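Here, each number is a calculation from the coordinates, and none is a lab measurement. Source: prediction; values computed, not measured. Cβ atoms are built from the backbone, for glycine too; each structure is taken alone.
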Structure 1
Amino acid sequence: MLKHIHFIAGLLATLAIATFFLSTVVVELFGSHEAVASVKALIVMPGLLILVPAIAATGGSGFFLSKSRQGRLVDIKKARMPFIALNGLLVLIPCAIFLNKWASEGAFDSMFYLVQGIELLAGAVNLTLMGLNIRDGLKISGRLRIQHTR
């Protein structure tokens, strides 16, 4: 059961960040300021209400699952998790909150776009690290087998 919780929570967290990232890029390229403000508001609520518990459930279940497992892939996943969590807590969540506030006020100035760039960079890093953790988790579970060809 814990394996299923870990898988579903990890997938949900990754899909949430991917959705936030993609919707931000699309609305910034093709949307109006009002559309940007709407996307920023949706990322904060209900987005963070979905993302934060999903990340907590992924981390907590992963911590418990790792107690019964050993190996290089488990160690690598464990090493990535603090960075993913700190990046989310110290960069992504504050960026989302500030960008939502500024967008709702119509403050689309250089500071908005600087923070937007930081958020997109941090989001891309977290997506990459989470994707690597998913790949390694699938390898650990036996759901992903790499075939070597010569």
Structure 2
Amino acid sequence: MANYEVRKKANIGSSSLILIFIVLCLATFGLLSLGNAKSDELLSVRNAMAVKDYYRADALGEEFVRTVDQALIQAGTEKDSEQMKAKVLALAGDYYQKETDHFLTDIPMNAGQALRIELGVDWEERTLEILAWKVYIQEVYEIDQSIKVWSGAE
């Protein structure tokens, strides 16, 4: 009878060890899932901020196009294209690039980016054309090379 009780205690101990191991595994996976959920939340918040900032810059870009277009409409009463050009430049000349004969603006965004909008004007036809509407990196990106990293060559 003494042998029977010893075996029974051994069975309870091994099942307890298995149960403890399972609980530890579940707790570990739970903590890993919480960490992953936190990083996913941070990523989605950053993404939402970037999208919000892009649409803010896009709205400012639409205002820029409207400004130049309104200047063309107001100057449209002029018969001569040179007089019309002078009147448009008086209204929206801050954005005019003489070298390229285009209207250009850079609208800053976060993370060193900017929205570049370039407009071309056909002075004879009195039409406006969007030549560029793109996001680009405005700041110079510098790589930290203070730590020696093995390049694969000896």
Structure 3
Amino acid sequence: MRCHTLEREQHLPESPGEAFEFFADAHNLEAITPPLLRFRVITPRPIGMQEGTLIEYRLRLRGAPVRWLTRIEEWKPGVRFVDRQLRGPYALWHHTHEFEPDGEGGTIMRDRVRYRLPLGVLGGIAHLLFVKRDLERIFDFRREEIERRFALDFERT
């Protein structure tokens, strides 16, 4: 079972602490996920984020309903957090979110997702046919939505 990696980097005008605060609220994921996925956080507010926190989601992947459970494995406010799927569509989903000062008051935000699909050879074929492309599109949407939202927040201040 092959492990795949998706990496993204994005510049944000806010400080690492301010950027981290937005991403630390799991409910903000709903706003930066493509509407087609019908992504919803099931865990009620407020979610006390720390190592060990469990967060449950509901979404649709290619029309199929999916429940997803993640655990926060690392929590370093203003710097990094890591979530790992405990239950969901992947054999492995390990997502590292990093926030680094850019030296000019802003942030370089990095996402690194290591993932592996279930079903052996069939999972490999699915990755080639649509999973890789779907994930890239989801993260493209996310990049655009983050850029739009952070630009709006930056203009308001």
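A few comments on the model shown:
- In this comparison of 1, 2, 3, the computed figure -8500 for helix-only ellipticity at 222 nm (-39500 (n - 2.57) for each DSSP H run of 4 or more, over all residues; to 500) is attributed to 3.
- Distance in nm of label points 7 Å out along Cα→Cβ at positions 93 and 109 from the coordinates reads 1.8; which among 1, 2, 3: 3
- Highest-scoring label, criterion being relative contact order in percent (Cα under 8 Å, 6 or more apart), among 1, 2, 3: 1
- Origin of the value -0.33, -1.07, where log10 I(q)/I(0) by the Debye sum over Cα atoms at q = 0.09, 0.19 Å⁻¹ was derived from one of 1, 2, 3: 1
- For the set 1, 2, 3, ranking by FRET efficiency 1/(1 + (r/R0)^6) of positions 29 and 125 (r between Cβ atoms, R0 = 25 Å, to 0.05) places 1 highest.
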